[in-house]
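Multiple structures follow.
Values in this text are rule-based calculations from the coordinates and carry no lab data. What you are looking at is a predicted structure, and each value in this text was computed from that prediction instead of being measured. Cβ atoms are built from the backbone, for glycine too; each structure is taken alone.
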Structure I
Amino acid sequence: MSSRPELIVLHEHPEWQKPLFAALDRRGVPFAAFDVTRAAFSNTEAPRARLYFNQASPSAYLRGNTRAVPLALAYMRTLERLGARVLNGADVFALELSKSVQAALLHTLDIPTPFSLTFNDPAALRAHAGQIAWPAVLKPDQGGSGARIQVVNSVEEVEEIFRRDPSNWLPDNLFLLQEYLPHDPDQGIVRLEFVGGRLLYAMRVKTHGRFNLCPSPVCNPDDGEGICEIPAHAPVEAPPVEFYPYPEVPAEAVETATRIVRAAKLDVGGIEYLETPDGKRVFYDINANSNLRPSVAEAFGFDPFERVVDYLVGELERTPR
């Protein structure tokens, strides 16, 4: 690292960024890491680097770092006001923090996405009883690592979940009740990773009923449990999540995902969709913090973090000193 960096990476997870930092070191890119878990900033300090790259995660609260997210968002908004260029900046991060806004974006793009109801009181769902099809998926608006996602069968069950454990409302006191869409477990879901608006690779993810689909080997190793939170609602006896390269991903799916990336102004990130039994592609998740899977990228013949560094170096060249 350099005391006079050209690039500053905002981060929170103690392990996720190590491969990126190693790739930056190998390439001799002068960079610094800014840990948003315990930090402070002023409203007068000029940006310290030509370029910032946000890698903060909505799931920080699962690791005891609840305050990292609001600080990261406020810091990026301040940096941008002060004239800094931030990749995956404040607007992109705000989108990642809200599944309900993601659902609205996909709807306005006329892209198939699950019907969602956003609520801060389960009783308010009763006014929408005619719109709810059971079972449904209950998930926090600010998601992360599959935490607190579960399939529910009635408003009464939703009410009981929060009555039994009010801490379920964390971190932002907002939840979604989302249309449940079955899919073939042997096919899993599809995740497409993008860098600089272009597809890096696609992979199939076999969930085995789990909701924590983080691609990082730290969180989902090939066997055993990772260090990310595994929600209690997932079947503990289920096999680990499996990740497979998907070189034959349909061109139409890539085109749709590219539209999402452009509309979201996503610099680096992942888009997820599933296929219903009748063959319909339904897009449901936009990830600005993209944990790349080296074993999947290796099947395509490259190191994914080297590709990210290629992109960052190119953006540095485009950014005035």
Structure II
Amino acid sequence: MLEEVEHWLTRRSWSAGDRTPDRLLAAKAARGATVSVVLPALDEQETVGAIVAVIRRELMERVRLVDELVVIDSGSADRTAEVAAAAGARVVHRDTILPRLPALPGKGEVLWRSLLVTRGDIVCFVDADLREFSPDFVSGIVGPLLTEPEVQFVKAMYDRPLRQGPAPESGQGGRVTELVARPLLNLHWPRLAGFVQPLGGEYAARRSLLERLPFPVGYGVELGLLVDALHTVGLDALAQVDVGVRLHRHQDDRALGRMAAAIYRTAQLRLQRGHLVRPLLTQFERGEDGFVPRTHAVDTEERPPMREIAEYTAGRAA
């Protein structure tokens, strides 16, 4: 197994600079491919505008790599939608997509619904809380899908410093990745052990693959899609690209605990559908009279493959 992973790393790991813009544009034209970029956003007014502006300027105007840029607002209480629209994105509210099916809270729900309001043959997801955003986060992971016909799913890899105090701590930002996701993958799906950032929110895939996969509605979406893509198209169809450094807002420990529980639950569903732990997580906060328990539901819902949704198939046929 280790030899297979090492062989995969040499064949399916690249850097963003390995493909020039001219090469990408020529490959895109030769294949007649279209590219959609989706930003799921919830209260991201501080960062979403700069991300949209960079993608629009660098990848839609200066170089015409991206055909469609959509921000899916999942109920922001701030000016996220206004800021994104002013920067040049098409903004769609989550609840207006497939209104017959009430929306569930969670990032995966937004990504799943985005397939209904985008058209690209290649769909690229980018988190909306990134700082000092580089267009490499898009062009880098879209690149292999344009130049390598066998590749169907590409994850970004990057250094992820933890900013606490004046100097960032290099390599310390992926706490749930290192404590939960990486052990799970190495123990249960060792063929995926070569992925540097398995939980990263920046990845691109062919629509023809995404529409075949179920989407966990919450924090487990990245792990779920990666594992299901492996079983659907095989390891050689998966790849990763080094895009440098990722700076973003970090969650507190309680939020990370809920994220970790959802990721474990997603893994468990894929390991043994019939034997499930209780989908609740109890955490503790200190109150006036000692520690107070706070119990949260763990994300357990999954949306079916999009090609099973009548509105989606009807829209694609039209």
When helix-only ellipticity at 222 nm (-39500 (n - 2.57) for each DSSP H run of 4 or more, over all residues; to 500) is calculated, the result is -8000; to which of the structures I, II does this value belong? I
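Quick one: volume of the Cα convex hull per residue in Å³, for residues 153-296 alone came out at 139 when computed from one of I, II, so which one is it?
It traces back to I.
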Figure out for me which of the structures I, II the number 23.8 belongs to, where mean count of other Cβ atoms within 10 Å over residues 33-40 was derived from the coordinates. II
One of I, II was used to calculate distance in nm of label points 7 Å out along Cα→Cβ at positions 129 and 257, giving 1.8; which? II
